[in-house]
Structure I
Amino acid sequence: MKQGARFQAAIILLDKILGVTTPADQVITSYFRHNRYIGSGDRRTISEIVFQILRRYEELSWYISTVLQGSTHKGNTNKARLLVLIYAHKIQNLTVQDIQALFHFKSPEDKYGPPPLTTLEHMFLKESEKLTPDQMPVHARYNVPLWALPHLKMVFGEYIEEALPTLNQPAPLDLRVNTLKAARENVLAKLQEEGFNALPTPLSPIGIRLSERHPLANHPLWKDGHIEIQDEGSQLLALLADARPDMAVLDFCAGAGGKTLVMAATMHNKGRIVATDVALWRLNRSRERLRRAGVYNVEFRSLEDAQSGKWLKRQNQRFDRVLIDSPCSGSGTWRRNPDLKMRFKEEDLAELLIKQAHILERASPLVKPGGRLVYATCSLFKEENQTQVENFLTHHPDFHLIPLTDIWTSVLKSPCPTNNTMLQLTPYEHHVDGFFVAVMERKK
């Protein structure tokens, strides 16, 4: 494909992404599945263009809104097309003449190229040349939503301007070794023999980090259930649940089962894990993963039917561990899901805080005396994390917080990366997605 055709494909994809709530990676996968004429190299280039634009959405949107607000020219504009135009001009440093040459009438030789620039679009590019990055407000310069800045300031304090760029850097590809089937050192050696640039993850004892993304669905290690894709932070919070072979464990918001798999391995396929979720389709997605991993100590329970409330009451004080990987803003995953920054709004956060508190209330009675309630999110915001836990403990004196440092050294046998009683991982400090974990014990 010519560069103009790649830009046109990016415009089509961005137009779809801006118009739906479906995650960007799913939209891209579906588009390529229905347009198989696009080769693998072009797919990679187009995906990179789309994700770079999503990462720099606030910055590019600032150029667009600033130029159009000050313009005397009127006309219809397409946001996706303007995003690609300003990206080509300001990020790829193409001149207006370069862009005009790429955006021209379709011809038999270039039938997938974009239509020519309109008068308004030409004016837009010329006017944007008057704007420079030092004129941008902080949120646009660092590509975070304006409403999120105060929340991030609470996390990073005086280091915020150093930390914000790390939230937009592409995330590495982390793998988790299934210790039911293989040892990390053996899998690592195999990948290195095959030419992968692979290293052990610095914090998780069961993780491997690849410097580049690779398609792994047809790799023997994947097909045989020896590896799964899972960020190091996600591995850690499941390990910190400290699920053991003789326990009854409840994965309360199990989703597609990533943390269920980790706990099944730490339990050596013994004991009992109940994986629950409000969406049955999420649980169904995990069945194949468990089969491939050789896990058979897990049972599933949907919480979306009318009988779930009665079932939960019968489970009061029956579990040694209850893990809540709570629904959250996903702000800790912006590196790999940059479209979340433009989808998630401040009003969504207010609704989530109520939901998180409700989930804690619903799950906490299920913990045995002496058992543990593990609350986790993939968020950076204190309101979803430390504040949520503090509020819960204030109203539940039968639970107390276990210092995270104690659990870390006991379970992971390595120096803990924090001195705090709760764990907040960040891309800035720990080079992982933003994850939060707090472990509470019910008094005997």
Structure II
Amino acid sequence: MTTNGSPRLELNDIQSGVLRPRPSPYAATYLLLQIDEARAGRALMGRLADVVANAADGHSPAGDTWVSAALTYSGLVVLGVPASSLESFAWEFRQGMAARATALGDVGESSPEHWEKPLGTADVHVVLTGVSPTRRALDEAISRARGTYAELGAIREIWRQDCHALSTGREPFGFKDGIGHPAIEGSNIPGTNPHERPLKPGELVLGYPDEMDPAPPLPKPDVLGRNGTYVAFRKLHQRVAAFRRYLRDIAKGPEDEERLAAKIMGRWRSGAPLARCPLHDDPALGADPSRNNDFLYADDPTGYSTPPGCHIRRSNPRDSKIAGVSRLHRMIRRGTAYGPELPEGVLEDDGADRGLMFAFLGAHLGRQFEFVQSEWVNGGDFLGLGHVKDAIAGLGEAERTLSIPGRPIPRKLRGIPSFVVTRGGEYGFMPGIRALRYLSELQL
């Protein structure tokens, strides 16, 4: 079915967590489950089909509270999905995130051997995610989800991570987040950048035309693959005190410190983009969702306002002249903070674990998440920057630098330390509601 020439998304079969942006403020919980017996796992799938919110419920009063469910490749194997069907899933998903570590930059202290267990192991079979504007509503939703397996037996909860909005409303490094969200044709959810045409639905949801193909392949049988999507979960530890010390040590004063932070990120801490206010912060602009993502880069090719190597220009080049088409690498990103806040002004690490749980959703793990991570965040050739990593989010042991274009001469930041460490991750497949019921009915 189509509407005005665009495919009509089957919203009542798509998990709400695929399409909807994260609420703000928010509370979130991630649960990892291990299935010890296939029969119990299949029963769980049927029960989850009644608990997982679908995207058609997005306009209800509870639309900003949802639980979503994803399966790892190991989870599909344990459920007894036939080999011919397993082989039809994306090969990156079949390998798993830990096996893709080198390509993703998860080396050295970020390598899987240092990950929190059981992240990255074959013991992880199901990832449940709950998100809500309030902790009370979240607890109720998580309680319903846990009720699906509490009495089954042979289903074990093996890991939990609770997340929460910080009192500042920002992520741990101090920047407003949750700003960018692409529009998807047929989703009825507007994007945040008025200059960006809605993406073809197949860029996010399997079974629909994407930007390259009117009928891209999807996992088989169709009832299992259609209306599903892939998700990359990442637990990223952030060295907040180290970031603050670095800025203090290289800055000429407090104002320069804030300016350098903005040049590294591409936005002021308020969320105001350098593209719209390059010389000073504008908190009102940063707080305005109708304006804080309303910009392009074509009028700033050199990067006098927004450096080409800054974080937001790397992760979404928009209309920058780059090799390739940036729309082919768009995806939905969601971050939720975990751990205690480091009090404002504290420059010494207190030993607490803090950072972001990140989720990247898209229909193409290879050309979306993995491409952006390896070529744009951990590399710079696409912008003519060579092998220079993202100054704030780049992984690995190589030295980070950032060139800040300026007149009469540019400013170059050298010897930037590593501020982010991968603590673990998983590749998951988020099935449609009908697919969950299909999995529940597999024959032993």
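I have -5500 for helix-only ellipticity at 222 nm (-39500 (n - 2.57) for each DSSP H run of 4 or more, over all residues; to 500), calculated from one of the structures I, II. Which structure is it? Walk me through the intermediate numbers first.
Details: I: -12500; II: -5500.
Label of the source structure: II.
Of the structures labelled I, II, one was used to calculate relative contact order in percent (Cα under 8 Å, 6 or more apart), giving 24. Name it. Intermediate results must be reported in sequence, preceding the final value.
On the way: I: 13; II: 24.
Of the options listed, only II reproduces it.
Out of I, II, which one gives 60, 42, 37 for Cα extents along the principal axes in Å, for residues 209-408 alone as computed from the coordinates? Numbers along the way, then the final one.
Values: I: 50, 42, 40; II: 60, 42, 37.
So the calculation was done on II.
Comparing FRET efficiency 1/(1 + (r/R0)^6) of positions 153 and 401 (r between Cβ atoms, R0 = 25 Å, to 0.05) across I, II, which structure shows the greatest value? Present the calculation step by step, with values, prior to reporting the outcome.
Numbers: I: 0.50; II: 0.00.
Greatest value across I, II: structure I.
Which structure, out of I, II, was distance in nm of label points 7 Å out along Cα→Cβ at positions 241 and 289 calculated from, if the result is 3.6? Before the final figure, lay out the partial values.
Details: I: 1.1; II: 3.6.
Answer for the origin of the read-out: II.
Volume of the Cα convex hull per residue in Å³ computed as 137: which structure among I, II? Spell out each step's value before the answer.
On the way: I: 161; II: 137.
That value comes from structure II.
Computed from the coordinates by the stated procedures, all read-outs in this text should not be read as laboratory data. Note that this is a predicted model, so its numbers are computed, not measured. Cβ atoms are built from the backbone, for glycine too; each structure is taken alone.
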